[in-house]
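Taken together, the values in this text are just the output of simple stated rules run on the coordinates, not laboratory data. What you see is a predicted model; the values in this text were computed from it and never measured. Cβ atoms are built from the backbone, for glycine too; each structure is taken alone.
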Structure 1
């Protein structure tokens, strides 16, 4: 990398640091407003609060990184254009692609770094943050997970499930352990699924093992009432939290769910999103370049920042819509994760070619 390329990249990195700190700070403030009231109501000590926010910080930085790069690239190029440095470079025979190549390189390296982080440590940090919330009692009903969800419905009844619908009204792979007055297991129940309708839970296609007394009885059933009187809303999120699973564990969990005949579409979309989203950094740089590398009199820097925010908003809306279509089985998981990136990459490449000409 020659001196010119290092100079352009340094300008972008300087702006990137400022925008990451700013956007992550806003994100952290919103998270703090949401969580601090829970911490304060539980009397949580300051160290635990700081520990939680330190653990969620990597996820926040990863979430804002593409949009920080978008703003940083527009501002960096706008600053260089305002000082007529872009004009001087082109007058000296330096092509547009050579001028912007260090910016694209930074975008690519950031994408690779973000992809590594989403595999290496961000899920682990999310899991540790969830454990902090559990210790603080800030999440209401206790729900414990390790590729499955286990929750206590009553003093003598524990439920385990493999997967659940987004609204929690249908659960698959249900296991129920009920104990007697002496603390010994009295009943074991397994069911294909459990549905909530008409204010009651119903087990479907299962069997129950009664261990009361000295005899064991295995009773199959097509439907049976479930020993649970809470509506889905009171149970919290009873799905395996994919944000806390590494990509390897998430892929293995998906394989087990599909092998057992359970729904895994939400998790498939999440796995595809993890592979695709880091490359939003490179795509945002590609989109930002044509909006930043313009003559200084054509628009002010503030308009460039405003355009960046508009692009970020449109991208986020399109990406959220695409993922929602994937979770609704209207798009394949891979298409749902990659389609918005492909659309914006095509737009950015087309604009860049127009600027080059």
Structure 2
């Protein structure tokens, strides 16, 4: 149990109540149903909104020797009810906000939010390896969707943002972390071997994707102190003195990965491999867009079946839409987004074997599309 008697995380709360009770309490907390939270000496009190509006439940938690004693107006038969769980979650959030350093920027606030969610909302299980270098399974206790999804977390460093998760949030937030990674790190910090593993560092050199700016990531190398001299010489061909990949993407990296992928002393992270694959796809889309644009320009901006003549910027938009599997065309009003979308669909029908196009639009534009 934590030093603070009323400070619990999700793993500890599961020792107090059933899994269902903890889930319901967490849901009440995330729905902001807890208010009037107060702690005095060995007593925590709060009000928690229930199913009846304007009739909150009073919750009183106290220390009875070394046990937690709960009193709640709901008169639940459980020793710890969902309202008490919600109050404890609220107190944990209060402690995090009180004890953390003052966060100044939006990035820091976003990271702080994921730390909080990882502590409260995610359960983790080690699949292979150990606390400091291993693969974990992470799953949200409550989900915004009906389907609960688990993700794999690859821990490679306990004190640096060099880890990876298969969740979509990490792929798009540009923070280098997510609630699943933070959940594993929180769990690791509570284990007795944590300090020893932290001092030992990563046992294997690895290549990873580092988000060091808000624009684009870089591929970096983490080298262990005991790295083989021959491997060091080979890596120097591809990484500079700052351990940043210095070749061209994707070609040079693909050559590097093929050359050293079988080396047991080096791990090439899936995050780096997926990023390079995305770079290759983007390059292919760009080449295809150029070919489509040239084809339309050679026809003086006219497509078969389309009465309007496209302006050069509209041709560019059509090529962009038609060259990608998924795309969003955003432009100011009056610049012809509709004709660009129609032209892109027409080009795909004539050149890419598309047989059916589904149009989803506001009702006010239905007749315009029908024409």
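Per-structure values
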| read-out | value |
| --- | --- |
| Test item: Rg and Dmax of the Cα atoms in Å calculated as 26.0, 94, pick one of 1, 2 | 1 |
| Identity of the structure behind 88, 32, 25 (criterion: Cα extents along the principal axes in Å, for residues 74-193 alone, calculated), options 1, 2 | 1 |
| Comparison of 1, 2 by distance in nm of label points 7 Å out along Cα→Cβ at positions 98 and 162 - largest value held by | 1 |
| Answer label among 1, 2 for the case where helix-only ellipticity at 222 nm (-39500 (n - 2.57) for each DSSP H run of 4 or more, over all residues; to 500), calculated from the coordinates, equals -12500 | 2 |
| At a computed 2.9 (distance in nm of label points 7 Å out along Cα→Cβ at positions 122 and 266), which of 1, 2 | 2 |
| Given 8 for relative contact order in percent (Cα under 8 Å, 6 or more apart), calculated: source structure among 1, 2 | 2 |
